[in-house]
Structure P
Amino acid sequence: MGRKARIGITRDFFDEEGKLWIPGPGLKLFDDIPNVEYKMIPEFKKEITPDQIEGLDMVATFRPLWTKQSLAGNNQLISAHRGGVGYERLDVPAVTDAGIMLFITPDAVRRPMAVVYMTFILALNIRLLTKDKLVRAGRWAEQSHYQGWGLVGRTLGAVGVGNIGHEMFKMAMPLEMKHIAYDPYLKPEDVVDVGVQLVDLDTVLKESDMLCIICPLNDKTRHLIGEKELKKMKKTAFLINAARGPIVDETALIRALNEGWIRGAGIDVFEQEPVQNDNPLLKMDNVILSPHALAQTDQTMSHMWQIIVNQMATLVRGEIPTTLVNKEVLESLVLKEKMKKFQESIK
């Protein structure tokens, strides 16, 4: 009988008392996988250090950074499993060079993130927070001064129509809006089922009444939306970003909101997180803010965790889960050697 597969779980998955904060069966899911053992990585560090992952075969991770230095000297780890769909916290080339597979959980966030965008769309257009404040301040009689804006016939635009964007447009269909999007990686037939017309970036900027940023953060999309782009938008438009903060130039966005280039914004992500107390966005009445957590529901987190555990179970069986990010790593001789040793050691 060989050894058990060794799984590490970063400290941020646990509360102050060391209990997994994710609802549902949680750690008990590992009981259904034969021949595994797991442990909490005791200390949370902003950046993973080599000693934290030493002796582990797989790691479930959420908030820590993974750099080239994190992986120095490691010749055992075969996989990192990042909760969510974004993976900019991990240096993918470094992970690949080290012969490590990177997995994400897109199915866990597709519907919840689409709900986030729909929540911002509805809340901004009916002026939900403003009307909440009227009631709390005893200003009921002023209600007619703060009419909202109807959605029928308006234009819902998006930058990026991946899983989340597609789901958002699907949810929006009963609202009878016009759907347009910019996504250079798609063909018209990819989005015909949700009534989306693919257009160039200028068109989606100029015509959208609600512009949703739903693309990944990378070198091409960093500050994709800046002063020039914001000035092309309608003065009556809302910008909604729940993707990644640096896709939008936050300084330019603050000017746009202050000077009336656009009507308002819904923001779940920021260039610097946590947001500093002197950030001008915190004092603006024409924005709705959330701490990069609007999609974090009991169902989201439970589903995410279940997917991660299933990914690990698949690897223990000697198979490769379909949610692999760095597919090129499968050709790595380093990974092939580690996988061979791993499978032989747990038999």
Structure Q
Amino acid sequence: MWVKPNPDFSPEKPLFLCILANTETAKIPNISAAGKSPELTDFTPAADAELVETGNAISINEPAMTPSGAPSPAVLTRASMLLTGIPCIFINSGLRVRPMIPTIDLNTRPGGDIRKGHAVVDALDIFNKSKALGEKLGQLSDFVIIGESVPGGTTTAMGVLRALGYDGKVSSSFPKNPLQIKNKVIEEAMKNSGISFGSLRNSPLNAVESLGDPMMAAAAGLVDGLNKKTVLAGGTQMVSVLGVIKHLGLVRDVSIATTRYVADDKSANFREMTEILGYEAFAADPGFGKSRRKGLRMYEDGDVKEGVGAGGAMLAAAMMGFSRKEFREKTEEVCDSIFGI
């Protein structure tokens, strides 16, 4: 059993959604490994979407990997989509660089720098647009997985959780989590916005507006509109979305799925937070320690960990009967086609 707990549902019409957004927060030095440099984080979501959809990161000349050389988690999601045949739809919730593939555009702006206030200028509008979209997509599917690609998103996640009154310790795409930098940024942001710990527990969209990113408002709106069995695919970033959903009072059939690398991350508290919030959590272990590719073995050492809905994508593969070995070999094939053998 490579996903725990074992997914005991078999949907007839599964759908994979991935929300894409940029923020100025991601450009704070050393806060995100989702790009070779802070400036290149603008290209990361577009490149991730292109890689999942086509097998090539069209928008960048750089290899689809972190500064340390581990491949983008988009290769994991692509492997699952190839195995399962689940349709994948990308949603633009505030991009500076649009991917060279079809997307649904929410017609909203990228997120700002949370230290300067108004991180998301139109959180309620994004929520309402996404709810309307969810109502339509919910008619096409009986089970929806929602992933994300938002560089710097663990920092905004931690900020929103604190505004809601939770000591959420977030993970990182770096092997060594730069929590000191994240804490400093959030403290400055809360001070500048006049927000204290838990002061926005009754105003979750205001928390997103002040300290979050556009993905959070979009994901919460989708969950509301879909009103179907939904899995938030991601680590501590999606924990913050669960917090927003809970404090909005939305009663929906929603759970969360991530990788073992996030669930077991000692610098974060993923399992504790999902228990506190009261949602079921799945953790997938692809067993990359046995991979023939060095870049995938780096995941075992704490590189990357999660992203682009990788945990939920693995849940989908397991749910549809594919083994850990089959998933790992398909992921290696995807890497071979991108990086060479």
Structure R
Amino acid sequence: MPSEKRILIIGGGLSGLTLAYLLSQQQINADVLEASSRIGGRIQTIQGPLGTPLELGATWFNESHSRLLALLDTLDLKKHPQVTKGTSLFQTSNTEPIQKFSVPEEENQSYRIVGGTQQLIEALIQKLDPNQIKLNSKVIQIKMENDGLKVGVSTGELIAADLVVVCLPPQATASEIQFSPTLPDPMPQLLPLVQTWMGGSIKFVLEFEEPFWKKSGYSGMAFSHVGIIAEIYDHSNEGKTKFGFTGFLNATASRLSLEERQGLVLRHLGELLEEKIPNPSIYQDKIWTDRLVLGANPIIQRPHQYHGHPLLLQSYYHEKLFFAGTETSTEYAGYMEGAIRSAERVAQQILKEKG
């Protein structure tokens, strides 16, 4: 029998959906409130015109990410290795020759999900009742009243709940949600200071008809301290039938238009590979600075600052309010692994509270 208690999960990213799935396995229902019009949070896969899955968000994992690997196995999803075979590049300055190096394929192997990271999100959604997920439901207030909580949504709706789990980046939580009564010190002071993973990053993707870089023996991996491209990687699919790149732009590129960024990326890629770049079937990028990620005050904190802080692991409002999300994880914070571990932690807390 489903639980009579009403549980609300704030945020439809990997941690929120994993938590809803884990609870459903124990016959406990939980509704997921997602502020945006799409599900997945910092996982976002788009399909290129030629059919290549292209990642604008979370992409890679490795063999040490045991909880993610276990979840993929449970959901019958497959992984494939990131291409590293060939000559990789490192551009240190405009005055030095571009350095060439190779990475042993068996060394610290990274993987991607077959079909794109969004497959993980879709598989979790398939395990839930569609009515559990409510899009365009931005939570703006969490209030403790008598023996329960009231959750205010930007639409004006006020939802009663017995338990609430906030699965948003702490920085966005601090900016976007009003807590009443105020959370005990120093929690309000901590939340805005926790670094948001991907916050401020600019991820870009390209799709091509042919893997032209392979003809010259390049791996597709390059790093640069100059120009618009900071990192770039081969993004061909597992069957090597679809071809593209993904990577990160220099943070200053956010000042430019999409068209300007595309032009500079293709020019820089040509400089790195020392050849003329054919027209891509698509160029797309995403600047991870919106309010759903960083809140109203997009301050970029230093990497991993305050991740897994003990205050993020506690419950509040008499064990009715919990916090999850990759930034709360004491291990692998910032990764998909951290998001899953945080969901498992809170699921255990809720089950213990029920017991």
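Nothing in this text is a laboratory measurement; each read-out follows from the coordinates by a stated rule. Note that this is a predicted model, so its numbers are computed, not measured. Cβ atoms are built from the backbone, for glycine too; each structure is taken alone.
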For structures P, Q, R, which has the highest computed value of Cα Rg over 2.2 N^0.38 Å, for residues 159-214 alone? R
If mean count of other Cβ atoms within 10 Å over residues 143-150 is computed and equals 28.9, the structure in P, Q, R: Q
When helix-only ellipticity at 222 nm (-39500 (n - 2.57) for each DSSP H run of 4 or more, over all residues; to 500) is calculated, the result is -12500; to which of the structures P, Q, R does this value belong? Q
With P(r) over Cα pairs in 20 Å bins from 0, in percent derived as 29, 54, 17, 0, matching label from P, Q, R: R
Taking distance in nm of label points 7 Å out along Cα→Cβ at positions 31 and 207 as the criterion, which structure among P, Q, R has the greatest value? P
